[in-house]
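S.K.: Multiple structures follow.
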Structure P
Amino acid sequence: MKLHFLVLLTLLLLTACNPLRPTQLKQPDPPRDFSHEQPTTAVRLAERWWQEFDDPQLNQLQQQLFSNNLDLRQALYRLQQLEALQKITGASLWPQLNLNGSLSRDHSPGLTTDTYSTNSRLSVAAGYEVDLWKKLIDKEKAAELRTLAGEREIQALLLGLSAQLTEQYFLAVTQRAHLDLLTQQMTHKNDFLQTVTERYRAGLSTAIEVYQAQQNLATVETQMPDRLTSLVGAENSLALLLGQAPGTITVTAKDLPQLTDIVDIGLPATLLLRRPDVAAALLQLEAADFDLAVALAEKLPAINLSATLGYSASRLAAGDIEGTLWNLALGLTQPLFDGGRRHAETERQQAVRAEKLALYRQTMLTALQEVETALAAETNSRTKAINLERQRQINDNTLQLTQDNYLFGLTDSRDLSLSHISQLEILSQQLSNHRLQLSNRITLARALGGSWMTKEIKQQRQSLKEGQDGTNDSTKN
């Protein structure tokens, strides 16, 4: 019986393989191509895509974002926690050593004399769990994968923050452009009101035409507060992204950059390699695989080794007793009954793995959908810009002809007012559509992912570490 047990134990030690290890899940494959065909003139975006807008203030704000954004800083601290958890998990692969010491003084009363004794002990105790089923290795691997997933999630966060800042920046620029347009319109409509008033005094216009001119001026003036509110909101959003108090950021630009090139989106497989959120979801799925393997291994026997080596001394009235002490122990544990805890943990990990697989599929499909939608939106907004420009040219000709007819008395001010209102609406639509084009380009740049975040995060982590080293010197002493 003892021989059979030793043979079985030896075989288990030699194989060191989990017989309950889960089967690997098949990952879904992306489609071969996008539904939108790319023209041969399409060009790839630069890694730091916002630099293509050639705006110095925007570039400066991006650098401040990397250094000062508080969401990013929180994420970096969370990554430090994941790295610490990985080290804690990996420590179980090594033997645990403890230095134990004790000193005691005893007094016992006697019939003739009291008895005194002094006992001292100093020992080193070691404990080690034999990783029969690679349970400890799987735990460490799962922790490592979650750390890598945390890095990818920070990359996705940084990519999203850079896009959000660019959106808010161009929103502020658009509002300044709208305010500039409204100011020009107010000046023009005020001049027109003066002209109508003079014609009314000369008997060439009616009072209704004067009221209409006043109403047109008031309509433009009414739009100013809303634009100012939007401008302040956009600038305050920029301040929040930069970790600053509201009212500290002022966007000075009034002109939006022009977009000419069509973006090359590449192939779906290439996209998935560039998307940090897809990589994070895949790493979380792989970590769930190892967690399930650990849960299955908990049902199998465990072997623990322990050893103690030390020195003991006892000072007694009858004499001293001292010498070296040691102890070696081998423990074997086989779970028999735990109320279903281990089985329930296995079911939970299976559900977690299924959830992570669904999350990976959803993330992959979302990445493809974002690129397809952004590309379609960019194409359609480009077409809309062409139509708006044609509409503006037609309205300019109509406005010029209406102005000439009004001066010669061939039409009343109502037609002229309608032409002015139409001109303002078209110019406002052109500004809004221009910003929409930029927004679509920003969305497409974010959807295409990139690799520039890796270097930036490394630099920010180094800066954060240096800052911690400088502020925590007092705690090290």
Structure Q
Amino acid sequence: MTKEKEAWGSRVGLVLAMAGNAVGLGNFLRFPAQAVQNGGGAFIIPYLVCFVLMGLPLLYVEWAMGRHGGKSGEHSTPHIFGAMGGTGWRYFGALGLFISIGICSYYTYIEAWTMSWAWHSAAGHFLGMTQEQVSAFFTNYIALGTSEPILMWVACVALNTWILSRGLQGGVELAAKIGMPLLLLFGVILAVRGVTMTAGYNGAAYDGVVGLNFLWTPSFHSIWDPVVWRNAAGQIFFTLSLGMGSIHCYASYVKGKDDIALNAMSAGWMNEFVEVVLGSAIIIPISIGYLGVDKVVEMTKGGSGFGIGFMTLPYLFTQWGAFFSAAAGIMWFGLLFFAGITSSLAMGTPVMAFAEDKFGWDRRWGAVAFGVSVLLLGIPSVLSQEAFNEFDYWAGTIALVVLSLGEVILFAWLFGMEKGWKEITDGADMTVPRAFRFVIKYVTPIFLLVVFVGSLPEVWTTITKKITFHVALARGLMLGLLAALALLVRLADKRKVEP
């Protein structure tokens, strides 16, 4: 019996799904915190340089690799890489599946927080609390042994699994068509509210533009700090979902003559708009409007944004009265949820594609297998902050750089820049600047190599430091997952699944 062939229903749906893949929690939490900690407006200079020299080239590369693999029926990184570089690259491509499952195992836990916090905001549970009490409420919420976050996490994984089981058009694309417009609507409303805040109104100490001016006033001494450049490069990886395998998979379902160059640009620039414009116009203006610059700088140390996003904004929203506090909380945590789930759905798609293409699994069973894997792998992250950090470091940071470095070498040097450039530009309605041929072949690999080599001392320190039980468990599970995926790739090579 012929299997139903997956495909995108519309170009709009594809672009929204790709944008949903890129637009994640980091756009609204991590980017503002990184900008504050790395020189404000000056951070944008290395950030945009990294976007042009690394972000856009890798977007072109991953879209082109995905479409090329899709032409021969390959929809996941192991066999997309294998189709371009040979058998050995299939095993390297398994890293893409590892990254998807590894990141999703803790990412869905954060999604669960947003679901809970939207409910608590709607129910008015933060009204009457001090800022310290709201902070303690969050700390107690994620403490070991509390049932609510675990139950919400299981529900969140189940929701992801159900949507994935409905396929591209009926699941992932539909979720993006609903989630992304709502995310943008909520973001615009909150951004306008933040920027137009008036000192003395509802207890605000400063106008909203004070926070915006602080964020965008350059501190040029920081631009020469190599740490700022490293953080900018890391943010580009984080925000564009590069090196995860999800872009390859999404692009593998486009038609052979679809304009992937314009699609890549559209998804990339939509993500940048959401991050740079909306992401910086919500947290910072509102928090500085009430707390002042020094307090916000102190709270964003570490660059994650969780402290302000979950422990401070709910308290600040209560200053607007019961109704507007509930509405703001629903919109803020609602947009975080939509940002999160559109990204986690993208992480699940390549794993399902691998199971369906190489083992003939029905997409429903593929979705269930992915959901169960995420639950099993996520247990240490739910039980321990140390394990959470381990998964984020190895799967969500180091592995991204390694896969991206490998794929650009494969694309530009082994597959060949002539064939690669033809794949990028074939069917393009726009003219791709030829300078990107040089950038993709020389600049981006060197850029990534510098980032990778620069991280090696930190990697060695992390490996050799004394570890706890939860850290050992997390590392053991990750190594076991890598070994299992490599074995599955080997088994897949020995099977023939009927189309």
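S.K.: Comparing mean count of other Cβ atoms within 10 Å over residues 251-258 across P, Q, which is largest? Don't jump to the answer; show the numbers that get you there.
M.R.: On the way: P: 14.5; Q: 18.9.
If we compare mean count of other Cβ atoms within 10 Å over residues 251-258 over P, Q, the biggest value is for Q.
S.K.: Of the structures P, Q, report the one carrying the highest value of distance in nm of label points 7 Å out along Cα→Cβ at positions 187 and 203. Before the final figure, lay out each step's value.
M.R.: Details: P: 3.6; Q: 2.9.
By distance in nm of label points 7 Å out along Cα→Cβ at positions 187 and 203, the leading structure of P, Q is P.
S.K.: Here relative contact order in percent (Cα under 8 Å, 6 or more apart) was calculated and came to 23; which of the structures P, Q was it taken from?
M.R.: Working: P: 23; Q: 33.
Derived from P, not from the others.
S.K.: Separate question: Taking distance in nm of label points 7 Å out along Cα→Cβ at positions 131 and 315 for each of P, Q, which is largest?
M.R.: Working: P: 4.7; Q: 0.5.
Looking at the calculated values, the largest one is P.
S.K.: To which of P, Q does the computed value 138, 60, 40 (Cα extents along the principal axes in Å) belong? Mind dumping the intermediate values first?
M.R.: Working: P: 138, 60, 40; Q: 67, 49, 48.
Clearly, the read-out refers to P.
S.K.: One of P, Q was used to compute mean count of other Cβ atoms within 10 Å over residues 115-122, and the result was 20.6. Which label is that?
M.R.: Working: P: 13.9; Q: 20.6.
Computed on structure Q.
S.K.: Then there's this: Could you figure out which one of P, Q the value 15.5 for mean count of other Cβ atoms within 10 Å over residues 347-354 was computed from? Please report the intermediate quantities before stating the final value.
M.R.: Numbers: P: 15.5; Q: 29.2.
This figure was derived from P.
S.K.: Tell me which of P, Q gives 3.3 when you compute distance in nm of label points 7 Å out along Cα→Cβ at positions 59 and 379. Display every interim value, and only then the final one.
M.R.: On the way: P: 3.3; Q: 4.0.
Checking each candidate, the match is P.
S.K.: Say we calculate distance in nm of label points 7 Å out along Cα→Cβ at positions 43 and 363 for every structure; which of P, Q gives the highest result?
M.R.: Q
Just so you know, all these numbers are worked out from the coordinates, no wet-lab data involved. Quick caveat, the model's predicted, so the values are computed rather than measured. Cβ atoms are built from the backbone, for glycine too; each structure is taken alone.
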